[in-house]
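Read-outs: derived from the displayed coordinates by stated rules, not from any lab. Please read all numbers here as calculations on a predicted model, not as lab measurements. Cβ atoms are built from the backbone, for glycine too; each structure is taken alone.
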Structure P
Amino acid sequence: MSLFYEMQDAEEKTGRIDMMVRMLGLLIAMTDAQPELLDSQNAENEVMAVQNLVENTLIAYRSWADDIDQEAAEHWFHRPEVQTDFKTAWVSFREALKILWDVPE
């Protein structure tokens with residue numbers, strides 16, 4: 001629940017993109033401490049496992065934050081403006097990682 005509260009705080013204060021960037025950072029820390037959060041058995045590879053975790057987290061968050069069902073939250077996630085914001089957040093997050101830890105492309 002603390003993850004959702006952090007995401008909600010970011011979304012309310014600075015917007016959806018910042019909420020997504022904060023979520024990505026928190027998920028890295030969480031999966032580092034608890035690698036079992038990445039469901040690698042139900043994914044073709046580790047990248048897909050990460051993508052599934054991120055997508056499922058955003059959908060679960062939206063369902064929780066707006067008190068809506070899973071289907072409505074999935075619909076929200078697939079809206080073009082949400083996808084655009086997510087791509088922007090992802091690029092921003094990757095750029096921050098490159099700066100902080102000299103992560104390769």
Structure Q
Amino acid sequence: MGMASTSRSADAEEYLAHDIAFHRTLLEASGNPMFASLGSVVVAVLEGRTHHALMPHVASADALALHGEVAAAVRAGDADRAEACARSIVDEAAVAMLREGRG
């Protein structure tokens with residue numbers, strides 16, 4: 001996963017590009033046209049988090065692992081596991097943004 005290879009500069013454009021690609025691929029792979037159409041919204045959120053200094057410099061190992069688990073769950077057709085991992089990612093991101101926003 002490209003995100004893991006650039007995780008030591010998670011607030012940089014290269015990591016952002018990998019993060020965007022992951023989320024677009026996931027949304028398109030859902031087979032749900034409504035989810036797929038949310039790609040531009042997700043990109044805006046990811047770009048905003050990066051460009052407004054709300055991304056940590058080093059990506060959370062837990063968040064990276066959860067992204068991998070989401071992908072594995074989607075490949076396995078395990079919707080419940082994919083949802084649980086995705087919710088954990090959102091929770092982790094919210095906490096991280098609050099922490100980074102205080103800096």
Comparison of P, Q by distance in nm of label points 7 Å out along Cα→Cβ at positions 52 and 68 - largest value held by: Q
Distance in nm of label points 7 Å out along Cα→Cβ at positions 60 and 92 - highest-scoring structure of P, Q: P
For FRET efficiency 1/(1 + (r/R0)^6) of positions 44 and 76 (r between Cβ atoms, R0 = 25 Å, to 0.05) computed as 0.25, the structure of P, Q it came from: Q
If helix-only ellipticity at 222 nm (-39500 (n - 2.57) for each DSSP H run of 4 or more, over all residues; to 500) is computed and equals -24000, the structure in P, Q: Q
Which of P, Q leads on relative contact order in percent (Cα under 8 Å, 6 or more apart), largest value: Q
